[in-house]
Structure 1
Amino acid sequence: MRQDQDIGMIHPTALVDPGAEIGSGVTIGPYTIIHGKVQIGAGSVIGAYCELGHPAHDPAQGGLLSLGSNSHIRSHSVFYEGSVFGDGLMTGHRVTVREQTRAGRNLQLGTLADIQGDCIFGDFVRLHSNVHVSKLARIGDYVWLFPSVVLTNDPHPPSDLHVGVRVEDYAAIAAKSVILPGVTVGAGALVGAHSTVCRDVAPDSVVVGSPARYVCETREIRLRDGSGAPAYPWRRHFHRGYLPEDVARWLAEFS
């Protein structure tokens, strides 16, 4: 590794374009490629064999790739140019993110997550492994997408018509569920595992099945810890990884 007082540690096998803007204290791992249209915030860690700023297929979709401070991109991940991420971005391994993605603070992308671009993510969104997000998706704040969730966008594949999925604040979509084009999953809703959702989901409701059907309101589900306390809204009891000020606001909401 070579060390620069302002940049940090850069492995000698890494290829960093002189035009890239590298913040202070950034670490760049072996065999990683950083293209010229890249801005990496201070304190970030870029793992081995990554590529940041991969050229856009359509130059009109290109431009600067900006990663906020204290980001952590794990090995073999590829980010195309033309996207902007807030502070605290974190990925698993082998993540792919295409052009024109916009994300707020503290986005987490699990291993093998595939973001197809032209997407918007709010703050503190959590994607587990193998999640696929098609173009034009709009994801709110504090949303959870669990393993192998797929958000689609083509109403009659294959076609050139794309209609994005919308997932509102605090919603949770359980493992292996598929959300069909144009569907809105309302705020605080829960989509049960292995569901196929082809119509809008009302806020704070539970849908399950293929096709997914309404089951109950989320407030009717109880924690399986013997307490009998409500499991939802989940922010009533689950606080790991969130800011103290957010947790304080949630506790006040349910006091």
Structure 2
Amino acid sequence: MKETALDTLGRIEREHDVSVLLAVESGSRAWGFASPDSDYDVRFVYVHREDWYLSVFEQRDVIEEMLPGDLDVSGWDLRKTLRLFSKCNLALNEWLYSPVVYSEIAGFRTELAALVPAFFNPIAGIHHYRSTAEAALNDNLIDGRIRIKKLFYVLRPLLACRWIEKTLTQPPTEFLKLVDPEWVSADEKIWIDQLLRTKACAIEAQPIAVDEHRAVAIRNELAHYSSVAERVARPIRGQIDLLDRILRKWSRQRRM
């Protein structure tokens, strides 16, 4: 699949006259709990030649393709990427820390990832992850059963909220790093380990039972995060000129 992804990215570069700065896996394969039938979600950041950014009217800044073999490829132009980064886009931050890298131009990911602490917004982070977990739970837990894929879509953002409350920093992309800290109980770790073993062999639609005690505990914790975000420290907005420099630097390099 990596070879297919690289071939696709190379074709996209030629067809759109862009340069891919970073291409990573997103979703369950990056998080570390893929099922045998999980899609491949390739996410990338690309840059045009410098003159493209001097147009009177802005042009399309997204490239998307859904290919055979469960390969979903989607990329953002560098200017769009930096605008979203300035607003603490959690999906983008997760791309920067993805453990599965298809391609990268040396220096880009390191440069942008180094600015994550300056632009991270813990209030927005808690709201985002809480609402994600809450929607997955409310839409999919029926009569004490939920598809195993959706259960992880509850647990991962829930643990991300815990991470932010404890550290006020961007949660790691990898799920096991969210499970590891001492604020995840031994009982929870045993339960999650059992779930991971089941998911590794199960199709994503396989239903699994969630006992009432755990369901109530999850709902109570989500209710806690609906108010705790307002009590965390207010973020200090990062310096936008740093992002301007990144845009100029990498678009000018396209001339070479």
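Determine which structure produced the value -16000 for helix-only ellipticity at 222 nm (-39500 (n - 2.57) for each DSSP H run of 4 or more, over all residues; to 500), calculated from the coordinates; the candidates are 1, 2.
The read-out was computed on structure 2.
With Rg and Dmax of the Cα atoms in Å, for residues 70-189 alone derived from the coordinates and found to be 15.7, 50, which of 1, 2 does the value describe?
2
I have 25 for relative contact order in percent (Cα under 8 Å, 6 or more apart), calculated from one of the structures 1, 2. Which structure is it?
Checking each candidate, the match is 2.
Out of 1, 2, which has the highest value for volume of the Cα convex hull per residue in Å³, for residues 142-245 alone?
Answer by largest value of volume of the Cα convex hull per residue in Å³, for residues 142-245 alone: 2.
State the single structure among 1, 2 that was used to calculate mean count of other Cβ atoms within 10 Å over residues 54-61, giving 8.6.
2
Just so you know, all these numbers are worked out from the coordinates, no wet-lab data involved. Note that the structure is predicted; figures quoted are calculated from it, not measured. Cβ atoms are built from the backbone, for glycine too; each structure is taken alone.
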